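Please go over the structures that come below.
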Structure 1
Amino acid sequence: MNKIKLIYEGKAKKVYETDDPSLAIFEYKDSLTAFNAQKKDTMQGKGRLTNLISATFLKLLQDKGIPTHFVKLLDDNHQLVKRLKIIPLEVVVRNTSTGSLCKRLGVEEGLDLVPPLVEFYLKNDELGDPLVTEDHIRAFGFASKPHVEKMKELCLKVNEILSKYLFERGIKLVDFKLEFGMDDEGNIFVADEISPDTCRFWDLTSKERLDKDRFRKDLGNVLEAYEEIWRRIADWDKSCSAEYRANILVYLKEGVLDTQGKAVLSSLHSLGYDEVKNVRVGKYIKITLTSPSQEDAASRVKEMCEDLLVNDLIEEYSFELEEI
């Protein structure tokens, strides 16, 4: 599937037309924005994490019967999605009081909301995405009553699925934003993304924030928080992943005394292999791993080598990677 033309570029993604008119490609960017793009930054690797996390959540929802626009993961920064007519509303589900809700109503942060609150916001950057009521939505034709009811129904199902899924991984789903789109037959799908950019995640035990609030509030360690979310969910979506075998060769750097190599050379000479002039002895390591893409698998193998498998003071390494 090839990118044909850039259709749209937003704060976090680029959307491309493909050679199939029913499909589009999302490219996740490394940019971070807050307060309607008044605060901006770029963090290398952030696009990869939001792409992988969103793909995992969307695939999970599909497996549970929720219609989404997700088709497949293409690589670390790209995913293939259905082209839809986007409904101009953002739907926010709140399980815990925080953020704009506390500011708007003057309520205490951290209150559990049972049942969860469902709020609608008009997608309009110039107006600051204002809160709207269902009466506003019907009066101005932003969406029909059946579509509003369907969006609410899907939001509450998504909340139930993701809350349970994340709770099992030590994460509290505080709130999240969903967007929706329609196909040519009028069917509604969950669209856009589900990631730390669009959700609030708190560690169940420490209450540490693991989402874009770290950027909004200047808490630091933004990328580390996204990585922590990915670490906790990465092993649970095998359907988004493939299996790879890494064949790793570790060997001493040139100039480092190789006593084992000298011993082998001496033994070869004693057996009559006098044509052998030098021997360097290394170690061979074979690792099998699951990963959403070959690019991601290669990155993880590199991390393993540098964190554990190779002494970078005296050793070098190379590896080959194959999908199995």
Structure 2
Amino acid sequence: MPDDAKPKKPDLIRPIAHLNGEKPPAPEWFTKTIETPSEEDVVEVGGAKITYSAWGPVGAKGLLFVHGGRAHRNWWRPFAPFFAENYRVAALDLSGMGDSDWRDQYSMDLLVDELFAVIEAAKLDAAGRPIIVGHSFGGWTTLAAVERDGGRLGGAVVIDSPLGKPDPDEGYTVIKRNKDEKPEPVKARLYSTIEEPIARFRFLPNQPSSELYLVDYLARMGLKETTTDDGAHGWTWKFDPAKGKNFDITFERDLLRAARCPLAFIYGEKSMFALGDSLDHLRDQAKGRSPFILMPEAHHHLMMDQPMAFVSTLRTLFSCWPIRVGG
């Protein structure tokens, strides 16, 4: 068979590049969940409109999903309906990502404001303190909410967020802002067709995925059609390319021990963040206080790697956790 006649194999860095923008086949469960009706709304936080989706009855226990960096709320759309029978579920677009507004300046305090604003607007607190589930950057935002006002939460699940070891004096420093550096303006790239950016989509950090229908969906939902000021028409990614520039993410040294709500941690067994001393330190800190789960055969974006295992893991966790002692 000539080389150009051989079927192209998925690229480990760009998993759907070989499809050239065509939609791959998808299983029935996926089609059913993404077509499940949701409530779509916005809430204003610090001058920015924050978009969120909600499923399930008001009055059920609240559950908020928080996406990672350069992602969007629709990362959770294939999974939220699995929890909507027993929970009032919501997923938001953090400012600078998805369909939410961009800001001139971002801060972790503003992102935490956005979480609590959506909790209130979507009525996730109608039945008491809700649970937050945050992946990667969303896990950092979740921990910041726990650190600032954990007493308002029924629990927090951190999914594959790198933390490292805390400094004895400064605590956990995830990202340190350079106060002397002024971020340079960053212009979003414009693509002439929707197929080009879809084919170029990749995870950060890179990882393989055999669930090509999920990868394709994330890419499509992360793009918007636009016309620039100079009249050029095309497609661009929804996230603000300047977000994360000159940004502080720090936590107190006793973050885990002093948390005012139950914590749980889920990591992919094959994630680059499940290796090394930092994870051992985190496991030691969580021992006796928090469930610590390693998902087999899963990389960093574990819900896109092992979707049904992710749902089962989270459902099982919720069946026996959180356990709150005291008021």
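Every number here is computed from the coordinates shown, using simple stated rules; none is lab data. Computed from a prediction, not measured in an experiment: that's the story for all the values here. Cβ atoms are built from the backbone, for glycine too; each structure is taken alone.
Using relative contact order in percent (Cα under 8 Å, 6 or more apart), single out the structure from 1, 2 with the greatest value. Can you show the working numbers first?
Details: 1: 15; 2: 19.
Comparing 1, 2 by relative contact order in percent (Cα under 8 Å, 6 or more apart), the maximum is at 2.
On FRET efficiency 1/(1 + (r/R0)^6) of positions 64 and 200 (r between Cβ atoms, R0 = 30 Å, to 0.05), which of the structures labelled 1, 2 is highest? With respect to FRET efficiency 1/(1 + (r/R0)^6) of positions 64 and 200 (r between Cβ atoms, R0 = 30 Å, to 0.05), the highest-scoring structure among 1, 2 is 1.
Could you tell me which structure in 1, 2 was used to calculate Cα Rg over 2.2 N^0.38 Å as 1.26? Traced to structure 1.
Quick check on the output: 25.5 is mean count of other Cβ atoms within 10 Å over residues 48-55, derived from one of 1, 2. Which one produced it? Walk me through the intermediate numbers first.
Working: 1: 25.5; 2: 22.2.
It traces back to 1.
If P(r) over Cα pairs in 10 Å bins from 0, in percent, for residues 40-159 alone is computed to be 16, 53, 29, 2, which of 1, 2 is the source? The read-out comes from structure 2. Between structures 1, 2, the calculation of distance in nm of label points 7 Å out along Cα→Cβ at positions 128 and 272 yields its largest number for 1.
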